[in-house]
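Next come the structures, one after another.
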Structure P
């Protein structure tokens, strides 16, 4: 693959190398950095559009500020690839999101230039305020403590935590900088006169006078810039260019600034660095996917992409004969919604990722994207349920953690029939630990009255969607992984499951394996290898972590010498509930050998899902080894040999 020619970027080993460049050279560097980012992501896949939207901002920040002493904190941090290239990691940038390679997000253990790790949104202002207070109270880090700069998108500003942090920061009055990266406002190409005027304005006026000065510039803005897109207009409603809302929270407001105009960015950042004596908010207008047409025109602006061909933008995806679990969920939900007009759906800024985009198109009035606000999504769903509707609250496992208090108080205690569709359950691959769905089995199954299911394959998922749609007795949740199914036939009209009843997949003797979720496929592979050794385990699909199938589990315990549970979740989940049942029934007193296979007590770094599960010892080879171990048989000629 031909890589871009980047003579200026080739001279950059660290941000210190930017200090001697002229402004014109910094503009050239931004062009080369954008080309290098596109080239790298084309080879690895990953988040593209967000990073392309902050290329100029990244160069300007590192040219003006002194990282790592100054703490540059990227909210979500999926836009940090250009930042990584400039901070000594260019030689590894083509290892992004691969085993032992660079993380797709900022990560403290990876570099001193990543002062705060992130994978989810709306944390940057809180973290930056923490650094600012630590600085003023004599705190220390290895690289020192200077300015704290948070870069947060307008979407992330929809989360309550961002405003909680803004309110606290304004109250404390500490010197810190927030850059609102607004990529939803429509922006025309700026005229040269306007750009020059704004640059002179910000360079020549004291911060306290910028508000009034900026008001005078609004009439010079071209109509698209002045009026903006609907979402940006809603956000800026009742505000002058002076940023009334932000100033009421205690921030000096500067903007709007063209986030792709290096002259404006450099002038504003230099001015703020020299003069700020409290919290400052810089409102920068950017465009996702900037400078790469396929990303600019894509529906998701190149949010997440597989490997792709740079000239065309065409993604290179492995072909699969099986649909994704997410698509199966979406298809069955559409069928149920056609049957039942009370079914509605809620998502928190992820209509595409959760499969609800098609539902939103077909049933516009019954589908709600509430923005990056998982807490609100859960309680809103509770209100819908209390009002007699049948809401499906579709949230990734790792994002649902943010709404757990609402799951407990607003849903479970009131026994409201909210249906939780928990996508990305288990280990998710390239997104790594921040996106792993490791804990939902435990935190959902611990709640009284909550029904918790996990699909072993796509046909089982179809039945679980139908089961949830027709369950009105209280809250119910079903979890499923990222990626494609296993290729089983999906019934055209799936039948609901009997609540709390599992199934026997194969009859055997000696040892029983009780699987919860899609590890069942690995169990089957392990059983084939064990069969060659004359060992024939009984295999069961639990289907439910709550309520447990007591009769099936007690039968397995009574008829076998050993029982092994396996799940794609952390300790405290399905296996713990089974162990509690066996303990309560006195089964352990009768000599049953019991083992529980769960995710290890550590956060597993990004790799392929297969590699991650092998590291977690939840693959077929590890299951085979566990069976041999519990039976006291030496491991010879096993799958892992």
Structure Q
């Protein structure tokens, strides 16, 4: 559903469409351009309006359109003032060669404004290919088109356009003057300048009176940067030319295939355009002054979980606390610390993750407000009371734990499966998972045996003690914030419901230097959480892992598309996204993606050191120190 600023030709403007055929018009690119527009903006400004394909599709409130072509501007002004007079003149014209050349020979500046506007429409609809071309004297010189039945009198389109143009500021002048006088922070500016001459564009300059050369495009880029600094949203189209990539390298540049209708070479009527997305420079200064965390947050069980934001939770709250919100979504909850922190601040929290082990922990710590697992119940789970299937003992013998520990894991599995209370069950399973991770060197399952033994006491502590200590820690963290919080296991892309006030996004980071597969590292404990239901163990692998879950964040293209979908889905919410400096998309690309859907985007850098390395021996001895970014959209 589009906002009121992006209503597409509805109500009084239904039937609104461009009045002229226009070389270089953007009709065929509308499906690419419109989704890149900001959802909300101040005024719509288009200083190279031409045929106005985007303008007449979007029908903006209080728009500003301009062009340096006075005949074109006369047309739009006349349609706004006297559409019925233009229709009367148009009905007098006949589609004959004799009438065409007689009308073409007229000097439009000697005619009334409405007759001059009718002349412009008639010549455009009946001339060859709908071109607008003038000679050095400024006289229209395109030949007769010989079309059998061109639609010269389009009453519906003209009347709808008149209603739109009546509420539009229509100016004739240089784009620099237009922007300097009218562009204000928060406005949306669409720039479709004369294209750079490349391949099929070599012919294009002949078809327009206004010509842009390299120095003109450089001046335009300077003006774009000025309005960007002032806080305007900008979309710019041009040919796929190296100079365009050079001038707008700090911003998101997308290449799209297009058809050409003006090339003299019939075989060359295809080409590539670029759409440059230039977000406004933020006008607000989000300060990173971490406030003290509530004591409740300190009770959350620490973890070595890959990507855990335990060390960043104070900085995340420092940013989040600057916004007013009551509901929040932790979209990729992982260790659950961010959702728990938001719960401790009295927010209604939805904690989501595609990993069942993460969901189980969130069920016990975030959705659960009061249920604990007392010590006697925990002790009882260590005793064989239910039939034991010996699944772990036989399937994973000799891989991760001793036979004794494997047998105990199977006993715990059987007893936990029989528990009735979902929150006690979640606490017990989370304690089992925690005990398994604590008993593994490095806390992961990408290798077998104990060759990475780091001498930690956890590795020699009995499994039963690890389990009971985990239960104690989890029990101590259970509390009520008086809200109905929820844990969800599912794809972040499919989360439905009312738009929350704040959405925190901490997805798997994509980098060509390291993988982001959580299942590969934690397949054993993820299997415990799922009881290996719905997964197929790959028996040929040494670690007996199962297939990783599909995720769009496993490739650069997939990650960019996923971010775009998420930002669009939660465009009404405050967005906070964690991402690192060694991940892709790049910082500038992330800002441009978010700016398509948010009025303001801030980047807050945070120095950070990861618990897990990024194959440091392969990356110039990387010591895991990176810059973590918090992208903030509001």
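Since every read-out is calculated from the coordinates, none of them should be taken as a lab result. Because the structure is predicted, anything quoted here is derived from the model rather than measured. Cβ atoms are built from the backbone, for glycine too; each structure is taken alone.
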Origin of the derived value 2.9 (distance in nm of label points 7 Å out along Cα→Cβ at positions 250 and 578; candidates P, Q): Q
When distance in nm of label points 7 Å out along Cα→Cβ at positions 42 and 330 is computed for each of P, Q, the largest belongs to: Q
Computing semi-axes √(5λ) of the Cα gyration tensor in Å for each of P, Q, the value 64, 24, 21 comes from structure Q
Looking just at mean count of other Cβ atoms within 10 Å over residues 522-529, which of the labels P, Q belongs to the structure with the highest value? Q
Given structures P, Q, which gives the highest value for distance in nm of label points 7 Å out along Cα→Cβ at positions 346 and 554? Q
FRET efficiency 1/(1 + (r/R0)^6) of positions 114 and 458 (r between Cβ atoms, R0 = 30 Å, to 0.05): greatest across P, Q for structure P
